[in-house]
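What follows is a set of structures to go through.
Where a number appears in this text, it was derived from the coordinates with a stated rule and is not lab data. It should be emphasised that the depicted structure is a prediction, and the values quoted were computed from it without experimental measurement. Cβ atoms are built from the backbone, for glycine too; each structure is taken alone.
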Structure 1
Amino acid sequence: MVKRGTSLPRKLKCDAIVEALLELRFDGKDDLPEVFIGRFVDHRNWNGWAQRKLPAYNIPAQFRSVEPNVKFAPIIELAENESKAVLRIGPSVVSFHRQAPYVGWEKFKPELDRVTTTLFETIKDVLVTRLGLRYMNSLRPDLHGIAALTDLDVEITVSGDAISKAANLNFTTQLGKESACTVRIATPEFVLGIPADTSVYVDVDVYTNEGFKTADKNTVDEWVEFAHTQEKTEFFRLFKQPVIDRLREE
């Protein structure tokens, strides 16, 4: 296990990330949802991006606003197909997705900054009520030397019997008062839409706890940096040190 406080690899030689995303949920005081969405979609940062309506677009606005299952569902998607970047927008949510191949934090972070900047420019007195930074990873035998759960530094037992073949494990770690991280480790039979040669799927989701609120962009930016560091820590803690040493790219 890579202990907390240990120097983490900058990245793996062969990236495992299939998708990375930042989600922001918010309340707007002044703008109607339709006005906000129109302004956000038409912002200069997304010039030339392809636009399409998502399924939640057809749900009546009054129903969306009171139904928890769809309240934060995006209704419009913008896509820059060449870079595999996707932006999803709803009346109370914006999320930015970067699909494989991952571009690295040095490029991904400025993209996230453009999204948060656009949000604070578009809605006056916006109040952010939830942040989430999530990385989904596909581990493979040929690229990462991970052929099964037993190759990770993870033990799952029931009444003393080890679960080593098919499993779907979710656990949450509190990261202080404001944030938490939920990690999902699953074998392929429990996950849809992942590469066919995946041996173990790892989903690391860092998010703010209920009650979080901020109207300050700097607070959002600082949290994103914090969440990225925590995400890396929780991801690499799943690996045995010899695997880290073999896959480390400096």
Structure 2
Amino acid sequence: MKELKIEANAAKNTHKVVADLLCEEKNCRTVLDIPCGSGAFSGMLSGSGITVYSADCENLFEIKEGHFDIADMNKTFPYRAGQFDAVVSIDGIEHIENPFNFIRECARVLRPGGVCVISTPNISSFRSRARWLCTGFHNKNKTPLDETAPNPLHHINMISFPELRYILHSNGFRISKIAANRIKAVSWLYCLLIPFSYLITLAVFYREEKQAAQRKCNRRILKQLFSLPVLFGETTIIKAVRK
């Protein structure tokens, strides 16, 4: 890929991992990048043969030849149904008021079999859970937000892995891959807690859920929750396929 250099407003390696997930899709010709910011990820795809549509709630776009549109992630996108092979949302869903509506719009503008790739700060990691236990605030959202000056950069809707899975699976998607941008060395300090957490979570899932079908589903969720990207990753990156 010919890469147009624009500073990425995302955690280290996030754009590379997202691009790699897209490259796995053989029939990915049209991509919606929302929120695109100044166009760092759109620039990465420049020269790849992919047609990129970039959208955000304000115009900070720096790519002169790009397709840019103003779009509010909380509202209806200005695109037709089935227009895209992929929708990419890098560190955007935690900024919006209505993630359910956003995912429904992603499903609407994707063709059947298209993919949605979403990254968001990983609050299901043990490192973030420890911060929550001690302070009541998650990693990447360490202090209270300024209530007197709300703005689109605020992390108003931090989403755990089970919550994001529920939103996706209840709105026409199925998760096909879970990844992370990186695992910081400090995250491995929590390894000793994993066996205890696994056994407790397994016991709670079994005791609280009586339906056989949901118990089977819970076993899959448990496996995903205790995968390395979710346990230790800094940013969760999920690829989901539209049914």
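Which structure, out of 1, 2, was distance in nm of label points 7 Å out along Cα→Cβ at positions 145 and 161 calculated from, if the result is 2.5? Spell out each step's value before the answer.
Numbers: 1: 3.2; 2: 2.5.
Only structure 2 yields this read-out.
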Output -7500 (helix-only ellipticity at 222 nm (-39500 (n - 2.57) for each DSSP H run of 4 or more, over all residues; to 500), calculated) maps, among 1, 2, to structure 1
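Determine which structure produced the value 21 for relative contact order in percent (Cα under 8 Å, 6 or more apart), calculated from the coordinates; the candidates are 1, 2.
Corresponding structure: 2.
Which of 1, 2 yields 3.8 for distance in nm of label points 7 Å out along Cα→Cβ at positions 33 and 209, as computed? Mind showing how you got there, number by number?
Numbers: 1: 2.9; 2: 3.8.
Going through each structure in turn, the value belongs to 2.
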Using distance in nm of label points 7 Å out along Cα→Cβ at positions 57 and 81 for the comparison, can you identify which of 1, 2 gives the largest number? 2
Given 26 as the derived value for percent of Cα pairs over 32 Å apart, which of the supplied structures 1, 2 does it correspond to? 1
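For which of 1, 2 does mean count of other Cβ atoms within 10 Å over residues 185-192, calculated from the coordinates, equal 12.0? Working shown, then result.
On the way: 1: 15.2; 2: 12.0.
The read-out was computed on structure 2.
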